[in-house]
1. For distance in nm of label points 7 Å out along Cα→Cβ at positions 86 and 158, which structure out of I, II has the highest calculated value?
2. Comparing FRET efficiency 1/(1 + (r/R0)^6) of positions 46 and 142 (r between Cβ atoms, R0 = 41 Å, to 0.05) across I, II, which structure shows the greatest value?
3. Quick one: distance in nm of label points 7 Å out along Cα→Cβ at positions 38 and 78 came out at 2.4 when computed from one of I, II, so which one is it?
Structure I
Amino acid sequence: MTKIKSTTVCAVVHNGQVAIGADGQATMGNTVAKSNVKKIRKLQDGKIVTGFAGSTADAFTLLERFDEKLSTYGANMKRAAIELAKDWRMDRYLRKLEAMLIVANKEEVLIVSGTGDVLEPDNGIATIGSGSMYAQSAAIALKKHAENLTAEDIVRESLNIAADICIYTNHNLVIETID
């Protein structure tokens, strides 16, 4: 998978709830360009939530294509993600896009990449971006040892831990849930 150095996005399925969140930092090289970018979007009347890491313009192109695929395939998120990944890998224009997506509905979370990958994590935790391994480690530990936390709590704390460590991640968080 492509290593995106630009943000952290974390999604968690826990106790019947799905939460997805991202920090708000946008960088240009090693400079913070903006600190409050919204990298989480709701689609299909809020039934599907997406998060992106990478080039903002590229991510919006992918989100638009993903929304078109959702419409084409009757809001079947997995099918739409697979079809987007196929197009992304084979289309000359799309192949050059530098972004990754996490897509989630009330049942599942998927990671979609430009290499043709559509990954459904075994543990209900998906992360992308430069701080992804920090957030993923935190989410695994929190999910395993804190039954009283909500999916939103786990995402929030995982992103805060990533923001404490990763220079491309900040504490301006946007988190959405699907119950």
Structure II
Amino acid sequence: MNNKILATTVICVRKNGTVAIGSDGQVTLGNTVMKHTALKIRKLYNDKVLTGFAGASGDAFTLLERFEGNLKKYSGNLMRASYELSRDWRTDKVLRRLEAMIIVADSELMYILSGNGDMIEPENDVTAIGSGGPYALAAALALTTETDMSVVDIVQKSLEIAGDICIYTNKNINILTL
């Protein structure tokens, strides 16, 4: 799997008991913008889990459906549902061909999941994926430590900064919170 997923930015930040996830709305096909208003973030499991994806949307929806099934199977246990998806994604002949990355978070935990079997928990309650992810991540890390901004404002500003730098990221921003 190619870990360099292009064509989006998704960021998740936890601060002062609030978790927010946000994404841009741009969908590209090669070097053409196909859509400006895509929704790449969702709430799952009775609105207790936030998710966002980067990569091929059909692949991501397949993975999110599998992840949601794991959440139900394990009574909302984010760690177990994430582990099971990561394991299946890595070992299943069909799933391992899917080209996407996912961020999942609840009020306590946050992970990046990938087809390489990665289940990465960030050290600083901030994580990001997609081609604009490094820009948004750097901005969010600075904003969480250097300002008193709210988590929603941090996500918003980080996505705006990524949108100024990354050609695969626009400023049509969606944000969800827990």
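Values quoted throughout were computed directly from the atomic coordinates according to the rules given, and no laboratory measurement underlies them. Values in this document were obtained by computation on a predicted structure and should not be read as measured data. Cβ atoms are built from the backbone, for glycine too; each structure is taken alone.
1. Going through I, II one by one, distance in nm of label points 7 Å out along Cα→Cβ at positions 86 and 158 is largest in I.
2. I
3. II
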